[in-house]
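A.B. asks: Given below, in the form of structure tokens, are the structures.
No value in this document is a laboratory result; all are computed from the given coordinates. Given the structure is predicted, the values throughout are model-derived calculations rather than measurements. Cβ atoms are built from the backbone, for glycine too; each structure is taken alone.
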Structure I
Amino acid sequence: MFIILLKYVKPLECIEELVPAHIEFLDRFYSEAKFIVSGRKNPRTGGVIVANARNEEEVWSIIKQDPFYIDGAAEYEVIEFVPTKYDSRFGCYVN
């Protein structure tokens, strides 16, 4: 499991222009069961995605398809973690 942290490096006006394409990107990887949850940081300086992937290489291959990445509008940090305790409703993502 991975946490993907996005930090916007372009003004929000540029981010807003890319949001529709970014949403299509998110929808694609939700439909492929790669993304579990995502959203904006508060304050709006970037975003967070929780992803289920085989390895970090797969995560980066996904990130490189994000319009924010392609446009250079965001920087990314990938954190891998192993869920060891979780709410039972989350079990389908862990097992």
Structure II
Amino acid sequence: MVIEMRTYRTKPGMRAQFLELFRARSMPAHAELGMPILGPFLSLEDPDAFFFMRGFPDIESRDRLKTRFYESEIWKQELEARLMPMLDKFDVVLVDDPEGLVQWTR
């Protein structure tokens, strides 16, 4: 499994609003496409930061699924315009989970 470890930093005071929309609209849209999300995990040290992981069976499916999400109606017509202005920055680290250590069910 290929995992994106994503770190997000919202503009000051925007984390709760960002996460409300992220949980309600973005996470279900990801799940519909087969991209499980583990998290979000809130930083205890930075009130504007959080982390989550997004999983893919392999690198090829990552490219395909990300394209489907970022070209989707929900992203282009709703989420991009609402979420992106709330972000200060984000970082992505791509890792391999060959042992299947990450459990995607809640």
Structure III
Amino acid sequence: MRLSSAERRALAAKGNRLKARVIIGANELSDATVAHVRQAFGDNELIKVRISTDDRQQCLQAAQELAERIPCELVQRVGRVALLYRPVNEADDRQVASTTA
């Protein structure tokens, strides 16, 4: 799923009022951490994740890897905070497909 620049701007504007729901270390992208972030999406399409590191490149890599493993879209990363987007209906479709397989 690719977001247009207009969609990214709209999602970033919505994300301004959100607080980080999950805090992870940049080196802590285990299966359990990924599952915890998936669970944080719940009924929400948009969440913020704080990545604890001082290295800018390491933070970006962790955010991109997390987005790939969820799977979701990395809307933006500002400082140590990544804004992630996953439509609720896509998450529901994946759960139905995995339970019927």
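A.B. asks: Supply the structure label, taken from I, II, III, corresponding to helix-only ellipticity at 222 nm (-39500 (n - 2.57) for each DSSP H run of 4 or more, over all residues; to 500) with the calculated value -7500.
C.D. replies: Checking each candidate, the match is II.
A.B. asks: Between I, II, III, which one scores greatest on distance in nm of label points 7 Å out along Cα→Cβ at positions 11 and 67?
C.D. replies: Ranking I, II, III on distance in nm of label points 7 Å out along Cα→Cβ at positions 11 and 67, first place is II.
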